[in-house]
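**Q** Down below are the structures I want you to see.
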Structure 1
Amino acid sequence: MRTLYLALTLLLSGCAAFTTTPQAPPPPTQQAQEISRAQSYGLPKLGNITATTRGSPDDAQRAIAAKANQAGAVYYQILMLDETTIPSFWYATAILYGAPSSGAAAQQ
């Protein structure tokens, strides 16, 4: 019985990890900025991008930032950064966001 109670407690407490409190994103700049999931609340989604690059995880993050700038995004959120089956090749996926609308800024 204790094992069942412990398992249920751990399962329910794990659900809280997926709940985030919305936070304001940083002020827009000339370059696209990486934001967290909590900062993406109320921002208009512009689309998704991917990048595959040889090197390190930092190279893949720089490739995503460059593609976000090229697409005219204000913010981006990296969803996945993983090494492919080929060593030294990295794959990244991100969501692009635009500038917050005046209505969304007033709600936050």
Structure 2
Amino acid sequence: MFSVTNTIHVETPYSENMIKAFTSSHTKDAMAHVEGFINFQLMSRELPDEENVTELVVLSLWKSKEHQKNWVKSQAFKDVHKKDDSTESTKGKPKRQGFIRNSIAEFDVLN
């Protein structure tokens, strides 16, 4: 198995919008057609050392790394991850409202 985490920091007033975006598009039912997809979890916490920042961790579980990489290359992935028209622009790239930063980590699941 293979797991990917996307750790996202967002301004707390905008965290509910980000949560709604993930929970509407990454449900087990919505992802059922994606080959190799096993499960999705979304976790949230307010950061104790950063006032007004919420950390979201998006965890997805896959049968294999190849399955996850195929999903990321797919048109369906691109469609789900389109940015809103109501975004700000930073260095020419659209930015979701309230988004601060994110980091992605990939793991081989050992048990």
Structure 3
Amino acid sequence: MAWLVLVVSGVFETVWAAALSASHGLSRLVPSVVFGVALLISMVGLGYALRTVPVGTGYAVWVGIGAIGAAVYGMVALGEPASVGRIVCLVLIVAGVAGLKLLH
């Protein structure tokens, strides 16, 4: 259960990062509210997961999911470059996160 909560919390990290960008420095109400709610859900979930998942592994997985999600969101929705090099780097992050899970 902790791993599922950790993954969902990582997805909410992506949500709050995207909302923070859309809020233009917390100056737009709706994205700012989405940012706050997603941040709270993400942190509470991370805290719950870290009850049983080691902190180094849990935090790395959470950040990895958030970083990959934010990068993919930027490429798909915001028109950021999707170069081969960037995609290879994202695959390496996925490999690292999967390795941490498997070696847990």
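Please treat every number below as a calculation from the coordinates, not as lab data. Note that the coordinates shown come from a computational prediction; the quantities given were computed from them, not determined experimentally. Cβ atoms are built from the backbone, for glycine too; each structure is taken alone.
**Q** A value of 6.7 was derived for mean projected area of the Cα convex hull in nm²; which structure in 1, 2, 3 was it taken from?
**A** Working: 1: 9.6; 2: 7.9; 3: 6.7.
The read-out comes from structure 3.
**Q** Another question, if that's okay. For the read-out helix-only ellipticity at 222 nm (-39500 (n - 2.57) for each DSSP H run of 4 or more, over all residues; to 500), a value of -10000 was computed from one structure; give its label from 1, 2, 3. Before the final figure, lay out the partial values.
**A** Details: 1: -10000; 2: -6500; 3: -28500.
It must be structure 1, since only it matches.
**Q** Among 1, 2, 3, considering only distance in nm of label points 7 Å out along Cα→Cβ at positions 65 and 81, which has the greatest calculated value?
**A** Biggest value here belongs to 3.
**Q** Still on this model: Just checking, which of 1, 2, 3 has the largest value of FRET efficiency 1/(1 + (r/R0)^6) of positions 1 and 33 (r between Cβ atoms, R0 = 25 Å, to 0.05)?
**A** Going through 1, 2, 3 one by one, FRET efficiency 1/(1 + (r/R0)^6) of positions 1 and 33 (r between Cβ atoms, R0 = 25 Å, to 0.05) peaks for structure 2.
**Q** Output the label of whichever structure in 1, 2, 3 has the greatest value of relative contact order in percent (Cα under 8 Å, 6 or more apart). Show your work: numbers first, answer last.
**A** Details: 1: 29; 2: 44; 3: 33.
Evaluating relative contact order in percent (Cα under 8 Å, 6 or more apart) on every structure, the highest lands on 2.
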